[in-house]
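The structures come next, written out as structure tokens.
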Structure 1
Amino acid sequence: MDQLKAGAQALAPALKELKDALHRRPEASFQEFHTTALICHRLEALGLSLLNLDMDTGAAAVLEGGLPGGTVALRADLDAIAEHESPDHAIRSETEGLMHGCGHDFHTACLWGAASLLSQMREQLHGRVIFLFQPAEEVTQGAAAMLSHGLLDRLPEMPACLFGLHNRPELICGQIAVMAGPIMAGKINFRITLRGKAGHGGSPHKCVDPVVAGAALTSGIQTIVSRNTDPLDALVCAVYSVHTDAPDFFVPSILTMTGSIRFHRDPVGQSAARRLQELAEHTAAAYGCTVETELIPQVPVTWNPPALTEIAQRAAIETVGQENVVSPPPDMGSEDFAVFGARIPAFFYWLGSGYPGRENAPWHASNFETDDDALPLGTELLARSALAALNGQLGQRRT
């Protein structure tokens, strides 16, 4: 067993202890105060230098190697989701209505583990490693917040690349997904406001009912996927909520609908957004309403570049073996890791967290849980990725 694998396995009890501590104290987006304080304390105990982010939550730390070289970065997320956790779980949330239902506690523990593992090797480390603990991934705003607070200007050097991972319950513990190209979707949210004329339900001819226009538009939006997009292109374009300004049983004057566009290619997303605006305008006119359409860009496509895929493939094989490195289809969920990826070459893994031989609950389900035997694998994978990048892709190979 090599040094990294042995070190990661030796950390297993500490990784589990940290993950369980975080799991018991979930915190909402931009409210990760306890989580941030705990992580900062643990990073300082490793002898890492903390950066002042000028933010209430989130952390960044620097590990300086003992030998000259480049800079790479590793990232995890901190926040929880609004959900009531299953009472059947042995380790469960102590905060009612919040739970780590997407595994960010798992990711944070893996990144701390990588920091611990690499700090034990600092004298032999060529260059430096930046550890980013990002807030507010669940609302896809945390990465942008860190960048807007000048994160990149506060780093000692711009990282040549960035690696991150996300647990994947559909993959069993011991598997790692390495995929070139899109792995998670870009997302554009939308808000459409239809304005009609309120009135009495018994006199519909005296009203302009935005509900009728909204119903037609909701159905029409489905044609963006089925009739305006190549069937070979991945696209979701759907309405998720509808609200009016009237009490029950009365014709409203205003109807607001919200939804999202998700895509794996930017031209597909932009085409869907244009078509959405056209449908909203013409459908509103057909039913005598006026309309306002607001497009709210969220995150770009999470895209793995070929050069980093080669590094990732090697790191994954060394971690779990060739037979356990898989390449499943990409997902239509979104990740603001992609916001970093728009500024820094970045690679995103899926790490199997499902229990073998059973059906595993998906992300954001009340009974979601991770097989924590995967924690040392995530730690090893992140550490190997950083070392492979520093030793192979950033100039001459180190020996």
Structure 2
Amino acid sequence: MSRRALLIAYHFPPIQGSSGVHRTVAFARYLREFGWDVSVLTVHPRVYLSGRSENADLIPGDINVHRAFACDAQRDFSIGGRYLRMLELPDRWQSWIITGTLAGLRAIRKDGVTALFSTFPIASAHAIGWCLHRLTGLPWCADFRDPMAQTDYPADPRVRWCFAKIERAVFRRAAAVTVTTPTTAQNYARKYPHFPPARIKVINNGYDEETFRGLEPVNDGQAQARNGPLVLLHSGILYPMERNPGALFAAMGELKREGQLSAARLRVRLRASGSDEQYRKDAEAAGVADMVELAPPVDYRSAVEEMWMVDGLIACQSRLCDEQIPAKVYEYLYTRKPVLGLANPGGDTGKLLSSVGFAHIAALEDAAAIKRCLLEFVTALERNECRTPSADTVRPFSRREGARELARVFDEITGGVPPTAAH
């Protein structure tokens, strides 16, 4: 008998704009190498606010994808901009808890599923995982790409209550829990002392080698030969609360007024920030609109290729998210391009960047520290003096290695052989 895992994930191609999709896609791609076939339970593409047809090419051809009907409460149930708030508990896509459970039961019977895996930050995916586990008895692994219920998050107390309820259910019923950072694992071990710490596994978000196939590094650690300014890139969403570049703009403004930076020397490109209008105004207010480029979204491969072509990369993470590491950071590692880390040096993102050899790290909220760090970074780039990690250093962060670890988790929770739970 084969062993097959059902991966329950809201984020899945052809969705555009979520880096979390690539974690699930990579698990689906590589788990077979380690003895596990894969089926995926996700939503119908109509529910996504943004999607690209070419993103469907990311889906491995040898997996079974089951799509459940779902609605977006804000978009589909709103009348004049108003709708019942209960329709977004625990999230805006709660409609697929019922349809996803029914589709999941069909997938389990049809595909011969032997283990369940659900992934947050879409809380309804864990609700489906819980329902399917209770209905079938199959062992369940719950994945937290981000911490779930926190003291002041989510901001809405009703949503926070729902998150806390689902999180408690996970730690009562799941056979294993996977998280993306060591600090999250430690915090969950303290929060739920009854849950064996050995069953909380850290699986980094990582990078996927397949993403970079056919792309070659451009002058590893070296500034590009160009007549124009150095180009620093942040690729992906910059949340106004968790990754706001305001302090970076302020630091750039001070350096510009002091004559140490100019548009002729430096350009900061924000690709697909998600809040272009706000950041355009912020850059203008800081006096650096001529140094900041707000670039539109592009397809995933083009975004990855761009990382190779710029002079340096910018990683952003606020102190609010010290326990989290943006998935994009792992792709940065694979390029082995110089990285300016705008993250708390004592948080998980800052520690990761430092551990692989990056030296230019300053807290995202600290304009004075960013000012010093940015000028040093630009100068080091110009002199080709930036330290970058070796290929051996970044290899353990591959998504293939993450899939290997997840396969071990599935082996443990199923006893290494197909379970006999009724389907």
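Rule-based calculations on the coordinates, nothing more; no lab input. Since this is a predicted model, take the numbers as computed values, not measurements. Cβ atoms are built from the backbone, for glycine too; each structure is taken alone.
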Exercise. Could you figure out which one of 1, 2 the value 17 for relative contact order in percent (Cα under 8 Å, 6 or more apart) was computed from?
Key: 2
Self-check item: Structure (1, 2) behind the derived value 1.13 of Rg/Rh (Cα atoms, Kirkwood Rh), for residues 183-278 alone
Solution: 2
Quiz item: Thinking of 1, 2, which structure, once Rg/Rh (Cα atoms, Kirkwood Rh) is computed, gives back 0.98?
Solution: 2
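If we compute mean count of other Cβ atoms within 10 Å over residues 71-78 for structures 1, 2, which one ends up with the highest value?
Between 1, 2, the highest calculated value is found for 1.
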Quiz item: Which structure, out of 1, 2, was semi-axes √(5λ) of the Cα gyration tensor in Å, for residues 87-214 alone calculated from, if the result is 46, 22, 16?
Solution: 1
Practice problem: For Cα extents along the principal axes in Å, for residues 127-310 alone, the calculated result is 63, 42, 26, so let me know which of 1, 2 that is. | Solution: 2
